[in-house]
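Each reported figure results from applying straightforward, stated rules to the coordinates on display, with no laboratory input. Remember, predicted model here, so these are calculated numbers, not experimental data. Cβ atoms are built from the backbone, for glycine too; each structure is taken alone.
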Structure I
Amino acid sequence: EAAERLGLPEEASWALRQRDELDRRIQSACWDEDRWIWAIGEDGTVYGTRASKEGSVYLNTQVWSVISGAATEEQARACLETVRRELATEHGVMLCAPPFETVPLDVMRAVLFNNGVKENAGIFNHTQGWAVMAECLVGNADRAYEYYRASMPAAYNDRAEVRQIEPYVQGQTTYSRFSPRAGTCRTPWLTGAAAWAYFSATQAILGIRPELDGLRIDPRLPSSWPGFRATRRFRGCEYRIEVRRTGRRRMVVDGVETEGNLVPVRTGPVCEVLVEV
């Protein structure tokens, strides 16, 4: 897209060919019925298959296949159901499962950690926002919101003795059900979780996304929400956004009904936007 906008059709064509070839190889070698594998060793060993006794499912390969658009619609729904079935817990979504105990260190360094901790089948909070984004992309708003709430510090407001870190900060990792201390959180102040929590809430659930041509508003409302209000500053303009659940789909920008869900860049100081879903 960048090459096309810059008037470089040859580069755009080259990039598309590379993408298509990569997609072809991924489809032929990396899909295993209801999940994407996570690695192929130099000796040809395939890791992350349904038959694997350790690390049979890896979160990142599932959710990024959806976010990137590499998965077909059927694959997207299948792999996210696998995540739901095998990785989702009351404290968040585990990075992988079952834990690694015998996999060689040069293949998966997670074997260094105790079961249910950090990369070894722990809940890596940095990745929670990606699960939220993927579920929003396939239209599972309630599941996305469930995942979001489960990993938030506020979910532990009445269980401080479980989480054991500051109630106002994200932690890097939460111990999973494979640990005897499930729900305990460690390494606060050292994680990308806060940024991805903000991104997934505002751009996936609320669906307010800045783009080159304007501000796209494409919310995924949880079924319990009647709507919401939000303010977003974008290129010098303050967008005052109201989203209502009415059963009809339309967008009104400064009193004028507009086709689609993209608000073109505005030059004034304030823009009033009403979105009905």
Structure II
Amino acid sequence: MVLERQNGLVPAVDRAIQILNVYQSGEEAYGVSELSRRLDLNKSTVYAILNTLAHHGFVERDEVTKKYRLGPALFHLGNLVRPRVNVRDVAHPFILDLADEVNETVILGTFTADDDVLILDSAEPEFDMKVSASVGTRVPHSAGVFGKIFHAAMDARTLRRLLATKPLRAYTDRTIVDFAAYQKELARVRATGVAEEYEEYLDGVRAIGVPIVNREGQVVAALIVTGFSRHLDDAKMALLRERLPAVGRRISELLGAREWPAWNGTLAG
């Protein structure tokens, strides 16, 4: 019979999971003594668990340093889970909470293989006068904040190739269409992790947004808050400049991101 604690946990399995969880701190490898100290476990117990995990490929032992790092078995299991992690499912509760908190429209969009932006999810305030965005709607790749976020993640060659076939368009008299000026704007977005636009896509409408990043550091979506300028005023923009990065970072972490913001390319869905 397998020995179990009263709460139903199997002690050996519980300790193995504790050891694996230590690697979330960011260190690549640990020795038996260090793990023993961190977890307050006997060295012989730690060694036996590591030896078992190594046998199944969950950790690997460096014969030079005698330390253990995560093994390929975890990578293969992770690949089975990742396709099921849907950015909309992860982001949806945050979108609802944010829309309720700021009383503005919150939209999640992704860049597509057709070089446009697909609206994946949205939540709107209750009052009548509001900006609306229906799920499934597509907008141009250069549309306001969406364009700035997805373009900021592209390397120069990819962006130039895109703009050669679908150039920047003047949606309003405030739209940035000069490429040099646009590059400066993208540099600011990369530096701050926040994109803003002031009536550059629709007259009378402002927006602010952040990238959503996967574990490879690719931008898989953009989360934006948008509203009429009289509602989304300077004070609320300043608040969102502080609030949105925390939301974008948390969603990205749930998708496996280790760094935020990150600009390792735009992933086209």
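Starting from the value 4.3: which structure in I, II was distance in nm of label points 7 Å out along Cα→Cβ at positions 25 and 153 calculated from? Structure I accounts for this read-out.
Looking at mean projected area of the Cα convex hull in nm² over structures I, II, structure II comes out largest.
Looking at structures I, II, which one was relative contact order in percent (Cα under 8 Å, 6 or more apart) calculated from, given that it came out as 15? Of the structures listed, the value fits II.
One of I, II was used to compute helix-only ellipticity at 222 nm (-39500 (n - 2.57) for each DSSP H run of 4 or more, over all residues; to 500), and the answer was -13000. Which one was it? Computed on structure II.
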